[in-house]
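Pasting the structures here.
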Structure I
Amino acid sequence: MSLPPPLTALADLDAQLAASGYAVLDAPSLARLAGVAVADFEAWRGCWDALPPDPHLRDGGRYRRRRHGCFVVAPGSAGAVSRLQAAPHRAHWQPVEYNALHGGIERWFEPMAPAMTDDPHWAKLLVALADRASHLRGDGAADAPWYVEAHPFRIDTTDGIGRPTPEGAHRDGVDLVAVLMVGRHGVKGGETRVFDARGPQGMRFTLAEPWSVLLLDDERVIHETTPIQPASPNEPRHRDTLVLTFRRHGFQGPA
């Protein structure tokens, strides 16, 4: 039996993140945070049907499809609203300390679809989440840019099982991680697990509502998602998510 996520009221978001290092918003709350409608998110759904295979899976699997995009949220001057800028396409890179399976290599993925990245609602979403990252970090974070990497994922059951996090429980080496549930289709499993990085405390639940979001203070918690399996042989079998990471001081890259 899957456990529902512990939802946070939008008014309590900053306090929950500060106290526990994680928070879950339902879809209407995320839409209000971004100043858009849930239907605006739904307009992107078809982009997941055009994700190319991940060519870098080191476990030999064929279960992951993805794209990648990089952006900078620049603070507004004199009280102006922050603005989103697309960054030149680049490789995704993580150190082995954060990703023992795929760390230490430059991974090039196809860029994201303009249907998402050119949509003004995309900028509103990223700016709104960057503002929460600034509030979480404090200490002048609102006056510095946020470096954002976006990863639309599809995990399927081509191999009989799909692994959303083949690297296991991990941190990403950033400040804030946002995991948006886009949709689950004919699968079971895919349980989200969040643990305190310095102790045994943890939570487990299943994200199921489309466009709900899990927010993580990456300095304080580690996270993973358990494998998925087909629930029925006669249904489409995949799990779609959008992962956004927010980092100060630049994109991660080789020294």
Structure II
Amino acid sequence: MEPPKNYLIDMDGVLVSGRTLIPGADQFLGRLNARGAEYLVLTNNALYTPGDLAHRLSSIGLDIPAGRIFTSAMATAHFLSSQKPKGTAFVIGESGLTGAIHEAGYVITDLNPDYVVLGETNSYNMPLITKAVRLVAAGSHFIATNPDPSGPTEQGMVPACGAMAALIEKASGFSPFFVGKPNPLMMRTALNFLGLHSENTVMVGDRMDTDIIGGLESGMETILVLTGVTRREDVARYPYQPTHILESVADIEP
């Protein structure tokens, strides 16, 4: 039997839909564990720490250790540390982002910070956004965890990081650098996190414009599952194509 491939797996729309387990996701992860395959669950969600997400997933029947969850907040913290170790940042975000940035050795401050870092938050407010605009205009580098303009909640769609980033960009005149998907940087950082190589790793996702293009540009085999955003009839419109299209992760045999 050939050694199993490694997997980078998107979370929302692939393993879960909101707070509902996608049928067969738990068996798929069981097959990965049984074969000894390395895998990492990727998410652009920067609200929560890996421990928080692991707890939320366990409540719906997915047993995924925190060490196998990699967020855009973690990728952002890795990026900041690689660019300017022990720097300073003004941060708009929740514990998933602030915790990762603190762990990277950064000081969070609004006093002439090296970076303004924007992530998701449950409480965007104009004083914080205004301060971010002024800091960016004054010379702080503008970083955002991901370009997603909106995100789903139990109450319905809400503005997400990309929408708030557009506001700051328009007001300050400076564009952000987005770290999360579809930036291949997030995929590469995730691969390095587990010590994997792209040639033997598969990216599994539900979106052509983030998961599949990010995996493709990182040199990985890609699997599009149809349990999330992209529909089968949408795929032909894109100038790039996934390696495989499957109904769900339940159909993946590692």
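No lab work stands behind these numbers, since they all come straight from the coordinates. In this text, all values refer to a predicted model and were calculated from it rather than measured experimentally. Cβ atoms are built from the backbone, for glycine too; each structure is taken alone.
Work out which structure the value -4500 belongs to, where helix-only ellipticity at 222 nm (-39500 (n - 2.57) for each DSSP H run of 4 or more, over all residues; to 500) was derived from one of I, II.
Numbers: I: -4500; II: -9500.
Computed on structure I.
Quick check on the output: 20 is relative contact order in percent (Cα under 8 Å, 6 or more apart), derived from one of I, II. Which one produced it? Mind dumping the intermediate values first?
On the way: I: 26; II: 20.
It was calculated from structure II.
For mean count of other Cβ atoms within 10 Å over residues 7-14, which structure out of I, II has the highest calculated value? Kindly include the intermediate steps, with their values, before the conclusion.
Working: I: 14.9; II: 24.0.
By mean count of other Cβ atoms within 10 Å over residues 7-14, the leading structure of I, II is II.
From which structure (I, II) was mean count of other Cβ atoms within 10 Å over residues 63-70 calculated, if the value obtained is 16.2?
Working: I: 21.6; II: 16.2.
For mean count of other Cβ atoms within 10 Å over residues 63-70, the value 16.2 is produced by structure II.
A value of 0.95 was computed for FRET efficiency 1/(1 + (r/R0)^6) of positions 23 and 87 (r between Cβ atoms, R0 = 41 Å, to 0.05); which of I, II is the source structure?
This figure was derived from I.
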